[in-house]
Structure formats: structure tokens, C-alpha cells
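Derivation of every value follows stated rules applied to the coordinates shown; laboratory data play no part. Fair warning: this is a prediction, and the values are worked out from it, not measured in the lab. Cβ atoms are built from the backbone, for glycine too; each structure is taken alone.
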Structure I
Amino acid sequence: MPRLQLSDTELDSMRGRLAAAARDLYLDEGESAVTFRRIAERIGLSHTLPYRYFDDKEALLAQVRTECMAHFEAFIRARDPLAAGPLARVHAIGSAYVDYVTRYPSHYRLIFATDQPPPDRYPQLLAARQRLFDHVMGAVRDCIEAGLVQGDARVVTHTFWITMHGLLTLHVANQLVHGCNLQQLARSLLENLFGPAPATQRAHRARRRSAGQGRTARN
């Protein structure tokens, strides 16, 4: 009997179930546990069924990474104070990156694993990565247009992306062992790229005013 043709909705639904099972296996036991047989066992289906929906484990993990990337993007966007000034926004985005990796280190490790194929092999994954990059670049461009930062928005965003992800990758690998913690280093990174956050600037101005008033009173 010929195999029934599945609708796009049915295909997407089963791909979602398989990806969710793969993600849970990864979070529980690591990548080596993610096999089509283990995934099928977890959701109570034939061990050959995943091959109807994914060519191989790489393709399945690309789907999982795409969904984790969407979760990461939603987390960052929810903490972006769009109505605030551009400097407040880039600092809030940087802080959100740190919060995400602190709460979801395994998700982050899966998204940015160094042993995965190039994202452009999987257009949906590349598009998910690009959406977050473009969102950050919008905040960076606003800083440049406000005269707070100099340079090309794409290059400055790449600098942010590379340095921030380098820091977060070291953190999830437990390699920040030289006396500074993640929060300190992230704050320093953002200040070096964009200048102090508005709240820090206000505190500095208040201290200078207080010091000036103290000198005036003594004189």
C-alpha cells in the first residue's frame, strides 16, 4: 500500500515533536544521546519514523537549533527597552545576553556549538541567526546616528557579536578562571565598545557634583 501523503501542517507537527524530543535528550544526556532510535523511543514511535522527516541527525539538530535560536531571540527582544535611548538599549541587550546564558547554558551551547555544520547549509537556521543579528544592528545603528559611536553599523555589530559570544562561550565552557566573572567582563566589554551605561554616567556626574560641592564648602 502506498504511503499516505502528509499535509504541511502534519509534517510541521511531527517535526516539532521530534525536535522537542531531541532537545530534551540533549539537555538531559548530551549530544551523544541524540539518536533517531532514542528519539523514537521517547515519543513511543517506530525507530524508522524520524527518517521520514529528517535526512540525518545533522538536519534534526539544525531544526532544534533553529527553535532554540528563536527562543534566544524572543528573550533578547523582551528585554530590549525600545522606548529608551540607544545607549540604554545596547547595554540592555548585552545584559540580556548574559542573563540568557546564565539561565539556559545548555541551550546556548547547543546553538553555538563549534562542531556543527555551517548555518548556511540550513536556510531556516541561518535566517533565525540573521534576525537576531539584524535586531542588534538596529540598536547599534541608532548609537552611531546619535553620535555616541563611530564606525560602520555592520562592522561594529560584528565586533559586539564576536566579543560577546567569545565571552559567553568561555563562560559555558567554565574557562573564565583568571579572576573576573562573566558580569564584570560583559560590563567592561560594553563600556569599551559603547561607553558607560546611562545609569553609570548619571552616577559619575552625581559624584563629581558632590565632590565639587564639597570643595566649595571647604573653601
Structure II
Amino acid sequence: MPLVDREDGLLRAAFAISLHDRPQDDFAVVESTIGQLAAAVRQRAQSGTPQAVQAHLHDVLFDVVGFCGNVEDYYDPANSYVGEVLRLRRGIPISLVLVYKAVARQLGIMVHGINAPGHFLAGVELQEYADQRSPCLTYVDPFYGGALLNEHEVFERIEKATGQKVRLAEPVLTKATHRQWLGRMLNNLQAVFASKGRERDLHAMQELQQLLS
């Protein structure tokens, strides 16, 4: 299996994208920071149930550390660079979901990227009862402080982000593959670099996207 498709490959691939603009960044620092955040959650979650772990995950990431969306400078390319997101605790939806997933993964919680139009979200698998056959999927918005959303609230956020009405029957809450996730990150950066007239950086992102396909 190619590295990008492995569960541990997404974070590495996303970090590799940032090296174009941040060649001095060190993936070991990223790994260490993710590990420290996970350790802080473990210290708090005494019962160890998935629900307790997720609750303390939110306490640590959003209340204590203060991860949130960069609403002041949304189109700063640094919002897409995992090292900068971890350092500044600010990002855009897709990069914040990446951090959320990376920490949750170390805690045994499965998180999917939800490839919703206009606003990327996290889909968290939690098994509420021992006799439950399959985990239920809950939606989390790390951009807005880790808000827990039901499906109706998710559609409202999509409509707000896109300015278009969404029919409940539309398949807009699909799980993103790693390649789709990275492709969307690269699309975001291409749009930012194009708007800023950074043609060399734009072409670099286009080349990375060709390698991804």
C-alpha cells in the first residue's frame, strides 16, 4: 500500500506539502507535539471510555490549548501548514480536522474527514453501547471550537459556507479518502497563491497535485 493511503501517511503527506514554503520545519516536532497533546488527554480521561476520551480531547484541544479557526486571516497559506497550525493553534477547517484526527488516532478514536462542500468537517466513530453493532458517526467542527453537530446543523453550515440550498438527499457528507483530503488542501493553496499573484508557488502546488493523481 502506498504511504499516502496508509493511516499514518496522511499527516506525513500533509506535512510534505508545507515543506515547499517551510523547509526549516521538522516532522519530529510535529510528531512530538501531537504526542504531547494525546498524553494530556490520557491524563484527564480516567474512565477510558470513548465518550470520556472524546470529551477530554475537546477540553484539551479547544478549551486549554485553544485551537480554532483563523477568522482574522483565513487566506494566509500558513493555515494549511500542519507545523504552523500546531505552533499558532490557528488554521482552516481542513487543517484543524487533520490535527484533531492525528491526536484522536493516538487515543484509539477513529476520525474521518467529511468532504462537505465549503466546509470540511470531522466525522467521529464512537460506539455508545456494548451491544451496538456498528459505531455511530458524530460530526465535529474544529474550526468553531470543536462544536458537536447533528446532520441538520451540518447542512446549515454547508449552506452558509456555499450560499446554496442543500437537499437532505444529496450525498454531501461523504468520507474523504486521503488523496481527496490532500487534493483539497492543494486546491486551497492554489486558490490562495493565485489570489496573491504567487505564480511560482501556484505552479509548485499544481505539480504536487499531478503527483497525487
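A few notes on this one:
- Answer label among I, II for the case where Rg and Dmax of the Cα atoms in Å, calculated from the coordinates, equals 17.0, 56: II
- Structure responsible for -23500, with helix-only ellipticity at 222 nm (-39500 (n - 2.57) for each DSSP H run of 4 or more, over all residues; to 500) calculated and labels I, II on offer: I
- Answer label among I, II for the case where distance in nm of label points 7 Å out along Cα→Cβ at positions 14 and 190, calculated from the coordinates, equals 2.0: II
- Looking across I, II, the calculation of FRET efficiency 1/(1 + (r/R0)^6) of positions 38 and 94 (r between Cβ atoms, R0 = 30 Å, to 0.05) that yields 0.90 traces back to II.
- Entry that produces 4.3 once distance in nm of label points 7 Å out along Cα→Cβ at positions 54 and 198 is calculated, selected from I, II: I
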